[in-house]
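The data blocks that follow each hold one structure.
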Structure I
Amino acid sequence: MILAAIALTLCAPGPRDNCVVDGDTFWLAGEKLRIADIDTPELNGDCSAEIQRAILAQERLLALLNAAPFKIHRQGRDRYSRTLAIVTNDRGSVGDQLVAEGLARTWSGRREGWCE
């Protein structure tokens, strides 16, 4: 299913819909989606460098999702009941775009630290 550009916002506390949680997770029409092919820094990270990069990743994901129509290719669910999905736009994988910009890593199957 191709989704037209939707006006997503950054998620605020409380009920969430059509908003970006962080660099790899967003809510859309009541569904919580996790981009399956990447790992991004955490907003509550272990060091200031991780937190700063997490904010940049969150803002960039918001911009990419708002910029153009995108497709969601569902892959199942994770242990937190989020829908795992590859998200693509006319430039390819949104995850790959974040990786190319240094704001994410290709998912290796496990979390890795962002602090040096």
Structure II
Amino acid sequence: MAPRADENRRCYRQVADLRTKYPRSRATWKQGTVTWTGMLQPNPLCDIYTVKISWDGHRRRPVVHVLHPLLTIPKGKSLPHVFPGDELCLHFPGEWSPDMLITDSIIPWTSEWLYFYEL
């Protein structure tokens, strides 16, 4: 299969799976980028977070940002396990591949990140 056709198949599969498993969220595929915006609550005692995940179909990993509430950092500290721009760091290099479903990997890892953020 041609590389572009393979990317399209992966993106379509991601959006279909996101829409099926998270029907109250928003999943789109525009200009080659899959974008999911939804709410996650890591635990019944935790806050509810609005999260945005973007993946361009070929980049090595999806980009994850917490939109609301804003992540707060105690004075004199830094936010742990993030890339520049407060992009969440969810896994080690090579632990995620384009053939993995975002719903089975990135979303649960994001929820776990938020759980430990609250601790």
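If you rank structures I, II by mean count of other Cβ atoms within 10 Å over residues 21-28, which sits at the top with the largest value?
Of structures I, II, the maximum of mean count of other Cβ atoms within 10 Å over residues 21-28 occurs in I.
Quick check: 20 is what I get for relative contact order in percent (Cα under 8 Å, 6 or more apart), calculated from one of I, II. Which structure matches? It was calculated from structure II. Can you say which of I, II returns 1.1 when distance in nm of label points 7 Å out along Cα→Cβ at positions 13 and 29 is computed? Working through the options, I get structure II.
Of structures I, II, which gives 3.1 when distance in nm of label points 7 Å out along Cα→Cβ at positions 53 and 77 is computed from the coordinates?
Here the read-out was taken from I.
None of the figures in this text is laboratory data; all of them are computed from the coordinates on show. The structure presented is a predicted model; accordingly, all values stated were derived computationally and were not measured. Cβ atoms are built from the backbone, for glycine too; each structure is taken alone.
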